[in-house]
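Dropping the structures in below, format is structure tokens.
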Structure 1
Amino acid sequence: MTIDHTEISYFNLLMEMDKQQGRRVIIFHICSRGQVQFIIPIHQEMLRRKIPASCWLACDYPLYEQVEGLDIPLSRYMTTQVAEQMVHADIFLETEIYGRGPQNALRIFVGHGQPNKWTNWSAENLRAFDLYFLYGELERSMFEVIMQSQPENTGHIKLFNIGYPKLDDQLQGRFDRDAILRELGLDPALKTVIYAPAWDPGGSLRTLGTTVVAKMLEVENINVIAKLHPASLEPPYSPQYELYTGGVNWLREFKKLETNPRFRYVNEYLVNPLLFASDVMVTDFSGVALEFMTLDRPVIYIDCPEFYEKTLVEWGNDPEVSKNDERFNAGRNTGILVEELTELPVQIARALNNPMELSEQRKHLSERFLYNPGNGSKAAVDAMMQILDIQDVVLSRFRKVSEKRDSDISMNSTVEYTTSSDRHIDDTILPRGHTDVNQVFPSTIQISISDACNFKCTSCWIHGPNVTADEDNLEALLFRDSKPQVMDLKIYERLIDDLTKNTRPVSLSFCGKGEPTLHPQFLNMVKLAYQNGLSANVTTNASGLTIEMLKDLRKMRVNLNISLNAYNEKSHQAFCNIQKDYFTAITEILRFFSGPEYSGFLSLSFVIGAHNIDKIRNMAELSAELLPFGSVINFYPEWTHNNNVENKVSVEQIATLLNELMDVVDVLSNSNISHNLNVLPYVLYGISVSNEKNQPTRDYYMHNPCSTVDNFMVVLADGRVVPCCRSAYVYGNINERNIMDIWSDLESIEFRHKAKNIATLGTEAPSSHCFSCDHIMGNEYFITRYRGDIDALMSAKQ
């Protein structure tokens, strides 16, 4: 697959800016969504200690919705293919041995559970990481076997005694057994047995299916919980779906057994609360058995001859060592072995009646299993900080970037673009923003459930005070044949139904042409999207929000962007052209959500023009006060839409901003707030020296294709579908056709082709305002073009 460098360059730019602010760049890597549980405790410890770091998430396939529990903004997610090209990353922390990080970063393997089964690690995998964060002495002794057999591939790896961050909460007794069981609808008075199998071919899940649970339920007066390996929960669009699941929807299969009130299938990734609530575990060869043994509770192992005699042999591993050596067998020697499934009920009763049987063996193995019990997260962060301080001295060889890579990916290099005809398309693993316009449905649908707005913001090209009703105005083009309205609930339900039939995950962006919270069914519409597995982002002026509404949005993992555009009541009323004081109420609500647990939930945006460029520091201070630690704010230039020459920022104002910029950046850095202030002066300068307001974007598009139309479209309140928020070209209407058919229509494809070839055609796409688009604002183009001018301005100011 050919990778377009647009996203690579953009992320590299953001990382470069973060490093200029004194942050270290850390990329957390997961092979699949379920592995996030292994990095969440480390990231939370970093947030708790306010480590000055720029954190990112990389996954082997695109993630289009916020990962629950991980406070990294969705805008900082990338695919592994993109992550490999990040030249400014300091640490690449990987949970999977197959992870491939940037060559210039320190690549740390932290794992996703005690490695077992595997007696042979490939040379390629061993060479792909530099540091190994070990859970305990058991893992160290296991890896020593690997090191002895492959000294040429392991000599560079440095070992650190860390512990197991994911187990910290469990070992510190932070769970409530009875509360967990009641939440599942199970009786806390009953003993509880958990079934936690491995995902592998030949394991108990793949060979016996749900019959294991059926046999467990033959034991009377016990609760039974089924908690599968995270890999078994892979979604159908994952490239590893067939490998990890065998092509079976295990949720559907196990849900059939929930007619028994004593059984619950838990479709979550985190297993530790369930371990704490259980009295006995049934597994096969899953490493989760060792986690359960830290509670000194019995484990029953189902023998899996097919796995040992066939699967491991095919994978090039030693089945005898994997089965019998405690360094590789997940505690099998310290548990009860069941060779025939008919024995299982008897052995469950044995374990429940004699829980202390084999206790000494379990304790011995648990002591070998863990370094720093209950403090793995602290040890991991301590080690990372130590490593970052000494990396240039001790591990300088890992900082080298080849001359070829440097020239390919340099922020100042000429970016080569591929056309759709050049690409080999695999829509299951495409990075965000790199889709083929003819084949892949967009990942984001912006939906305008309300065309109306109660504000008339100065910068708005739809409702602003300077809007003129002529053919050059987007509002006139959009509403020529219809009036602004709110979306009928039946139209919305039809849209949701269509989107849930799409195999690619879709994110709904509630934004569009008006204020979404004005719709009387706003919250119910977001809930309907959530219930159907669609992620949601909401952009709002916040005038209609309440604390209770925000609590609901948080539960639904909505990403909320508030267009505040001011720093006090007076400036807010002036910018929004309103008489009522909304500002006070909005800021009070935001303060309620300022705790660190809300990081990644809220972000703020401000439009900057001549009237308020001198107030950016005030906006930064307000953001630092209101937003959770580690949040995001964006500053947008007021050059896109306004027709007033007097609002144009002057070169003198930009010079003044540059003079105080570092102080403003410090304000935000102290709260670890990400921002785009490092690029804003370059864009404002481009506007200031242009002869007309659209010149910067026109110049940009003469060199670069539009990257928005590939992955985006807008549904208006009346059902019309348009390409983006700067176009009134109508693809079709969802009242008349399925939205997937509208996207795939030949005329729609032709429009996207024209939009992507503005440079060749020399004109905007039909019925569109491409040359006044602000979605390119963060691009390195402006820095590259105006760097010399800005440097001269700064020198003159000094």
Structure 2
Amino acid sequence: MLEVENMSLTNFATETVDHTWNGRSVDNVTYARGASGQTSTARTTFNGADGTYDLITRYNGKTANGVTYKLSVNSTQVDSWSTSLRYGRDYTDPVNIDTRTSSKVTLKAGDVIELTATSAGEVPRVDRITIQAHVGPPTSTLTINSPNTTLNDGFDWGKNRALGMTFHPGNPMMGHEPEWWRLKDSTHTSVTPGYWGAYTNRESFYNRDISHQSDGAHALGLDTETFNMLRTFADDADDPGQNGWPLWAHSSYGAMYYIDGTGFRELPSPFNVMAKAYKQYQWTGNSDWINDPTLSAYYDSTMGQFLTNHEVVWNDANPSSEQPVSKKQPGEYTATYFEFPNENLVSAADSLGYQYQSMLAYSEILKTKGDTANSSKWADRAQRVRDDFESKWWDASNNRYFRGKDAAGTGYSSWGHEASFLMMLTGLGDHGARTDSYLDFIAANDDNLNVEATSYLPEMYYQYNRSAEGWAWLKKLMTGRDSYPEISFLAVSSVIDGMMGVQPDAPHDKVATVPRLTSETPWVEIDHLKVGDNDLKLKHTGTTASTLTNNSGGTITWEAQFYGTPSTINVNGVAQTPRTKSLYGKTVSYVTVPVAVGASVTASAGTTVGDTTAPSVPTGLTAGNVTSNSVDLKWTASTDDVGVTGYQIYRGTTLVGSSAGTSFTATGLSASTPYSFTVKAVDAAQNASGASTAVSVTTAASGNGQTVDLSDLTWSDAQSDFGTLRKDRSVDGNPIRLNGTAYAKGIGTHANSTVTYTLNGAYSRFHSDVGVDDEVSANSTVRFEVWGDGTKLYETPEVMTSASPTRSVDVSIKGVKSLVLKVTDAGDGINSDHADWAGAKLLP
């Protein structure tokens, strides 16, 4: 470690600062202090061993581009950076301490290291340069190969980004936390094995995120990290005041994360942690997932006192008197993973679904421990939970499932984001007509979700063999490449679990697979996927042929599954009679074969027994009631030798929805825009007809000479880093309110967000009041921007906080075709950044 004040200094002086927070010292630092408006240098000679190093510079600054630093070795620049915007009071505030990691710098004894600080007005202050051997992120042997470049590139991006999010030494993502001293405490003094499970500006991991990322993490070889993190959450449950709850978040050091580590208690999360811990046992076969004392106690507690505390009552002798649904208790945050419902739900379908999954897991855990009697008891209880959902959570009047119920027992079945679709991922539902209809409901409403919510969609659609929708959403994740950590992990696991249909059973040296490819991807091969001690290669060709190669490990039993009812499955050219079973309501045929080490086995489906005839092509497709954002479609019914079960509606080549009848309303369209629609008929065997003759329409122009509230129009795109953007409500679901003034109309957002409207030149001016919503009282820092056709038309001149007066925005948008409203986090992270476009209007 080089203390910069001890280097050879030019135009640097020394200065000692005692950094305090809440009246206590958090660090006493002697800085090399440069001069405002000048260039200062510090030099030293490296006397260590030859090698490759990371150089981590610790410095103090609060002004964006206030100082530019350059790091050189033997007068050759190896890195350069500028100070970023920090929000400490002044240089004495520890919030203004930041770091820069210069990676993979080659050094040999005698090299001259030089740090140059060029001031643009801010005084440079540098503490030290830590020189440590370069380690870099972990590596993975997992590979993909296919003729689909989007799939290959997206998978590789997800793999490399996810690996780069581990808490490895020298990770350049680390060291930027605003309140960095709060990441550790007296018992958590070093970085813990783990990976990012939060916004990238939060050096932490959240239990919901890690649960969701864990499958992808296993595929990449991050088993040690996942075990440590999930065990850490389990260890929270018996701490004073936790009452069986894991903390919501931990820092990279394993301490409670200071922003909202304990404040969020979402009812699905304890069950989700437990179910995903058992899934890791299925992947790895590591008995620590079953027998570790901390995890074992957590499983018992979650299925015992935690359920009791949440009003679950069992009666195995008389199940009709049971109350099997966990309910949110006073002081807990939400009953669902959707964080902003306003119906005051006490029970939610997604929470019940994860409870169901954890009960199934507990049954298997007890079986593994040899407790067969209690294993059977919990399997029966799990089935009764599913039966209860089926009998009491179906909204017959709207032909869909309830997503939640309030304290009075009133059910809500309207669209509710995660609360509406996660129960399908957990396997609740009848796995028949109701499930199919409900999946259609999801498909018709899943467009305006935040990116974290959309990361669940590929695996959900694949699970029910809706492969076209699964691939469409996976492709969006892969091409969008959002910075939110969950996305990269899901770009991997949605291929493994979803597209490739891998179902691990490492404790029994077994794996099952089912292909879920579409015509865009004729074949896919993944190599070096670990299931227990086995290293496997799996190739699917279409949906009727699979090859499994056992690279290493012992003999593994392969259950080669294919959807449908082929009369035979050929195994290395030898016909076998398959067995059948239901996989989430879809019939799969399968054979079971051993695959020895070094061997490859190919299974291919033969002729299908039963219905192989597609319905007739729909005719008479017409469009009517064309508005600026929607169109009604109608067509003549198809015929089929068995029976038509539904229709798929395509906008161009994109599947946009389905219908059980002969009509459909396409929504979310842009004004004054041409569209082409076709329809295909589908039968119970999933035979699809050819496409109908296309119908072309051009949507109506917006405006029509009238002033319009922006929230009355359909946006063409909406993205937010947190929560869900809302029309006529704040992001928390409250009435929009700025500095005491309530607004009936507007858009509630949260940084960082963008809302895009296609206007096609129909309006001349945009007007809105903007500010931080009154529902938050501190920590908010946002800027508002208005963009037209890629040009910034307006930006608030200062950072707005909860104390800022409301600002009125009035901007010319004459001729603008695409209007984009942005809210940024002002560079300091998104904590409490609730921002409103209040009373937003478009004027003719």
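None of the figures in this text is laboratory data; all of them are computed from the coordinates on show. This structure is a prediction, so every number in the text was calculated from the model and none was measured. Cβ atoms are built from the backbone, for glycine too; each structure is taken alone.
Results, tabulated for the structure shown:
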quantity	calculated
Structure responsible for 14, 43, 35, 8, 0, with P(r) over Cα pairs in 20 Å bins from 0, in percent calculated and labels 1, 2 on offer	2
Structure (1, 2) behind the derived value -6000 of helix-only ellipticity at 222 nm (-39500 (n - 2.57) for each DSSP H run of 4 or more, over all residues; to 500)	2
Label whose coordinates, when mean count of other Cβ atoms within 10 Å over residues 206-213 is calculated, return 18.0 (choices 1, 2)	1
Read-out FRET efficiency 1/(1 + (r/R0)^6) of positions 22 and 630 (r between Cβ atoms, R0 = 30 Å, to 0.05), computed value 1.00, structure in 1, 2	1
With Cα extents along the principal axes in Å, for residues 38-117 alone derived as 34, 29, 25, matching label from 1, 2	1
Distance in nm of label points 7 Å out along Cα→Cβ at positions 94 and 566 - structure with the largest value, from 1, 2	2
Test item: relative contact order in percent (Cα under 8 Å, 6 or more apart) calculated as 13, pick one of 1, 2	1
Which entry (1, 2) yields the derived value 1.29 for Cα Rg over 2.2 N^0.38 Å, for residues 614-725 alone	1
